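Please go over the structures that come below.
Each reported figure results from applying straightforward, stated rules to the coordinates on display, with no laboratory input. The structure presented is a predicted model; accordingly, all values stated were derived computationally and were not measured. Cβ atoms are built from the backbone, for glycine too; each structure is taken alone.
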Structure P
Amino acid sequence: MILYVESSAVLAWLLNEPDASAVLQQLRAAERVCTSVLTGVECARALTRARQMGRLTRVEELAASQLLATAEAGWDLFAMTDTVMTRARAPLPNDPVRTLDALHVATALVLREHVGAVTILSLDDRIRGSAVALDFEVVPREGNYRG
């Protein structure tokens with residue numbers, strides 16, 4: 001399975017949120033993990049914000065950042081290309097979709113055009129809704145997601 005992992009899922013794993021084990025299970029089961037370069041930026045900013053808000057210590061932030069860097073080294077990272085940007089500007093089935101979410105969906109669409117079937121790992125309702133409407137398989141299947 002080729003898995004496109006979106007920032008909400010990565011953050012649940014890094015922050016050890018309730019869905020972390022389901023995310024980790026999907027990451028381990030994938031033959032290939034792909035994501036946008038945007039994911040690393042979003043996650044780094046969220047980790048910094050979590051530390052500043054007292055949710056993480058500096059040591060915990062550094063450990064999570066290292067875990068992210070190690071994971072990203074084994075993932076295929078996709079750039080914000082002109083094709084991705086054009087796709088993100090186009091209407092999506094569950095509009096209104098936020099800009100960063102549209103960029104993730106657009107990246108997954110471009111990836112699917114190049115490699116075939118792609119499964120999306122996301123805990124964000126907006127991304128999940130658009131992905132389902134665009135005929136992606138979306139995991140995890142069970143849970144309470146946010147948007």
Structure Q
Amino acid sequence: MKYFILIIIFLFTGNAQANNINISVKTNLDLNCKFEKVIIKNSEHNFVSFAKDQIERENINSLKIIAKNPDTLIVENLSKFINKIKLEVKISNKDIILIQAFDQERNYSESAVYTRSTGEFIHEITRKINSDEKEKDISFYSCIKNNQDT
């Protein structure tokens with residue numbers, strides 16, 4: 001959870017594109033991630049947490065994360081949106097991998113953070129960013145590697 005707070009601070013304090021790209025660790029991961037819980041904020045729920053036995057969510061099979069110096073970071077099989085959009089925030093270091101992308105209108109975003117030491121993966125979807133009715137879906141996963149990180 002502390003990484004989630006750090007992500008939020010990071011995303012709202014850095015404006016320059018150069019600050020949003022930092023690939024210091026080469027990465028080639030293939031992960032299997034089991035859904036653990038979700039926090040939902042929408043018209044029905046105000047940051048309500050649901051465990052895996054309370055809500056139906058899919059696991060993420062074969063989540064691929066590839067990072068190469070100086071600025072290449074590719075994430076596959078997380079969502080259709082991430083598969084087709086250019087990432088604005090790309091960070092890969094010895095501790096975390098962090099990504100964020102916005103749609104063209106900047107009214108929808110997806111971000112994710114993977115913590116290498118714990119295998120925790122957080123995926124956040126934000127809808128209606130430009131509205132007072134902003135919606136959030138923050139999913140937490142526990143991941144294991146299908147391959148060795150190289």
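From P, Q, which structure was helix-only ellipticity at 222 nm (-39500 (n - 2.57) for each DSSP H run of 4 or more, over all residues; to 500) = -18000 calculated on? List each step's numbers first, then the result.
On the way: P: -18000; Q: -3000.
Clearly, the read-out refers to P.
If Kirkwood radius over Cα pairs in Å computes to 15.3, which of P, Q did it come from?
Working: P: 15.3; Q: 15.8.
Source structure for this number: P.
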Using distance in nm of label points 7 Å out along Cα→Cβ at positions 28 and 44, single out the structure from P, Q with the greatest value.
Q
